[in-house]
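Structures are listed in the sections that come next.
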Structure I
């Protein structure tokens with residue numbers, strides 16, 4: 001049953017990520033904004049869920065559905081890594097560095113912010 005819960009959350013997260021990528025992908029810039037936004041949103045959601053879980057506790061099924069499944073399917077480290085490599089291969093070293101650094105810094109900051117937000121509920 002737990003695998004089914006993760007599967008359901010992951011499928012919904014993957015569809016949401018695909019929608020965000022379609023909506024935000026630009027043909028005018030090499031910066032992978034769709035993946036960046038999806039990862040930042042997933043980080044914020046995960047942070048909020050961690051904060052709620054720390055303060056109020058969430059059931060194991062809710063954790064599996066939302067944290068492991070949805071956030072795992074919605075964020076995309078493998079795509080982030082592949083896009084970073086592609087930027088480097090194309091000679092866009094500055095874009096690659098900006099992408100990697102902003103993704104890491106902003107990702108950590110929004111998880112922190114999310115935990116704070118979730119702790120207030």
Structure II
């Protein structure tokens with residue numbers, strides 16, 4: 001049988017124990033918020049780790065530029081010849097020509113246009 005608190009307070013021998021609902025609800029809200037924050041931190045950490053791993057894998061792919069077997073170590077550019085021409089001629093089969101040209105530029109520390117008579121070292 002349910003009795004209102006006011007009725008119990010009118011009786012002298014009644015014992016009223018108040019349940020701390022506000023405190024319990026506040027604690028439950030705080031615990032739920034802490035769980036929410038921890039989950040967000042874990043999700044963010046995993047997302048960052050996956051992103052960084054993707055960058056590492058993208059950078060470490062088959063981007064190695066190699067010359068085909070029997071290619072010379074260096075070539076002198078002739079008039080009208082470009083680094084792309086060298087890439088088409090000396091890059092190993094299956095090598096991306098852009099990667100080969102980039103490796104050639106980096107290997108020779110080129111900053112401007114390649115000119116005729118320039119000695120160009122080829123990637124190994």
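What follows draws every value from the coordinates through simple rules; no lab data is involved. No experiment lies behind these values; they were computed from the predicted model shown. Cβ atoms are built from the backbone, for glycine too; each structure is taken alone.
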Supply the structure label, taken from I, II, corresponding to distance in nm of label points 7 Å out along Cα→Cβ at positions 18 and 34 with the calculated value 1.1.
I
In terms of distance in nm of label points 7 Å out along Cα→Cβ at positions 50 and 74, which of structures I, II is highest?
II
Here helix-only ellipticity at 222 nm (-39500 (n - 2.57) for each DSSP H run of 4 or more, over all residues; to 500) has been calculated and equals -17500, so which of I, II was it run on?
II
Comparing I, II on FRET efficiency 1/(1 + (r/R0)^6) of positions 26 and 98 (r between Cβ atoms, R0 = 35 Å, to 0.05), the highest sits with I
Structure from which 37.0, 114 was derived, Rg and Dmax of the Cα atoms in Å, options I, II:
II
On relative contact order in percent (Cα under 8 Å, 6 or more apart), which of the structures labelled I, II is highest?
I
The value 0.05 for FRET efficiency 1/(1 + (r/R0)^6) of positions 42 and 82 (r between Cβ atoms, R0 = 30 Å, to 0.05), derived from one of I, II, belongs to structure II
